[in-house]
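What follows are several structures.
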Structure I
Amino acid sequence: MALTTLKEMAGTRRAKFGTLAIELTSPGIGHILKAAGAQFLFLDMEHSGFGFDTLKQMLRYTEAAQLPTLVRPPSRNYHHIARALDMGAEGIMLPMVGSGEEAARIVAHAKYPPHGHRGVALGVAHDRYAPGAPVTKMRAANRRVAVFPLIETRQGVENAEAIAATEGVDGIWIGHFDLSTALGHPGQFDHPVVLEAEQRVARACVKNKKSFACIVPNVEAGVAAYHKGYDMICYSGDVWLLRETLRQGIDDLKAALADRRKG
C-alpha cells in the first residue's frame, strides 16, 4: 500500500525516500520530484533563506503533486511553528532539540487543544480553505501533523530516550554536521564517538517505535544509513543534485569530444 502522508511514513520501518529543497522554488518542483520517485520533500527554512511567503507558495506546489512536505522552520519558537503549520506544512522538523521537555513543548506548539495550545485558524491554507465544524477540523489537524525533533547536540544524544518517548513525536532526525561538530569531530561521520551517538539515538527510536531519519549525499551513504537503522532517507538536495549532474554531463562531453579529436 502506498504511503501518502508523513504520519503513515513514520508509522512503518519500510524505507522511504525523499529529497531536500534549499534553493529552487519552481512552480513545477512538486511534480518534478514526484515524477522522479520522491515520496516526501524536506523543505529547509533554517539555512535556505526561504521566507514564509516562499513557504506558502512552495506548499501549494507540493500539494498539487500530492507530495508530503516536512518543513524545518527557522527556530523552535511558537510563532515559527504555528505559522508554518497554518500555511499547510504536513510535518515540522525542529533544530537543536535537547530534552524531552523541549520536545513536549514543540508538540504543544504544533497541536490544538486539548493536546496543545496552537492558536486556532480555520478555513485557511492548512485545511485547504474549506468550511467545516471547528472541533472536527482541529481533531483532523492534530491527527495529520507529524513532529520530528532534530538531534544535533551532545545534550540531545544524552536525552534521546526521553525525546523519542515524548507523546506526539513521530520520529527523530539526526543532523550529522552539527552533531559531529558538537561531539568534537566536525564532518567525521565515521568517528567512533559519532557512530556511538548515532546508534544511541537509533536504539531510542526502535524502543519507542519512532521513525529514524537523515539526509545522505549519495546512494552508497543511503544504503549504509538504512543498514544502521534509518528508515526515512533524504537523498541529497536541489543544489547538489543539479550541480553534480551538470558537472558530470559537461565533463563527459569534454572527454568524448577530446577522444574524437585524438581519433
Structure II
Amino acid sequence: MTAVTTAFDKAAAEGRAALIGYLPAGFPDSGTAIKAALAMAEAGADVIEVGLPYSDPLMDGPVIADAVYQALRNGTRIADVLDTVKAIADAGTAALVMTYWNPVDRYGVEAFARDLVNAGGAGLITPDLTPEEAGDWPEISEKYGLDRVFLVAPSSPDRRIAEITGLCTGFVYAASLMGITGTRAAVSGSAAGLVGRTREHTKLPVAVGLGVSNRDQAAEVASFADGVIVGSAFVRRLAGAPDSAAAVTAVRDLAADLAQGVRARR
C-alpha cells in the first residue's frame, strides 16, 4: 500500500474527497516551492503533485507554462525535484511527481524510479504517456512499489478507458475537459459523466483535474469524484505574490479554502 492509497483511504473514511495540489519544483525558487508545498499539506492537501519542469509542456496553460519556464531559467534540475519530494514525504504527506515522459526516459526509467523511491516519492503522473508507449514502466514501478497514474479524457472511448485504468495504480486522473490546464469559471459539464464511465472499469479512486480554482468548485467536484486536483490556481497565487513569505501564505490560504470545499458536499 502506497502513501497515495493511504491518503485516499483516509479521505474516504472521513466521508470526503481527497484534495490533491500541484506546484512545480523550483518556482519561484526552490526554497519557496518547498515551503509552499509544506504549507499546502499543513492546510489540508492530502497528496502533493511536484511538477518536473520541462521545456515543452504541451498540456499546460499559460500560468503553469510560465512558471515552468521560470523554474528552468532558475536552473531547476531533477535533483531539485527530488529534494522537493523528499521534504514533502519527510513531513508525512504523499508526494507524486507530475512529469512528461521524455525527462524520465533520458534519465533512465529504472534510475528515476530508484531515486524517486529513495526520496520518499509515491509514484508518477505521466500526462503524455500512453499504454502503448509505457515500455517497461509497469514492471519497474511494480519492482519499486511506485504508483502509475495515467489520464483519461472526455474523448476517451470505453475501450480506451479500460486499457488506461488497467495500467493505473493509486488513482485514475480524469481530465475534466479537452485542452490545456488553467482555471475556469465553472466545472466542465463532462466531468461527472467521465467519472461515472471510468468507475465502470476500475475500483481505483477517480480524481478530477483541470479547471478547479475555488471552494465551491471543489465542493461540486467532490460530490461525484474521489479526489479534486488543483494546479493553476495554486501557481497563480505563487506568481502573484510580492515575496516568498506572501507566496507561502497565499498557497496556505487557498489550500485551506479548498480543503473546506472537499468536505462540504459528499
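Since every read-out is calculated from the coordinates, none of them should be taken as a lab result. Worth saying up front: this structure is predicted, and the values here are computed from it rather than measured. Cβ atoms are built from the backbone, for glycine too; each structure is taken alone.
For this structure, a couple of remarks:
- Here the criterion is relative contact order in percent (Cα under 8 Å, 6 or more apart), and among I, II the highest value is seen for II.
- If FRET efficiency 1/(1 + (r/R0)^6) of positions 48 and 136 (r between Cβ atoms, R0 = 30 Å, to 0.05) is computed and equals 0.65, the structure in I, II: II
- Comparison of I, II by mean projected area of the Cα convex hull in nm², for residues 72-223 alone - largest value held by: II
- Identity of the structure behind 46, 41, 32 (criterion: Cα extents along the principal axes in Å, calculated), options I, II: II
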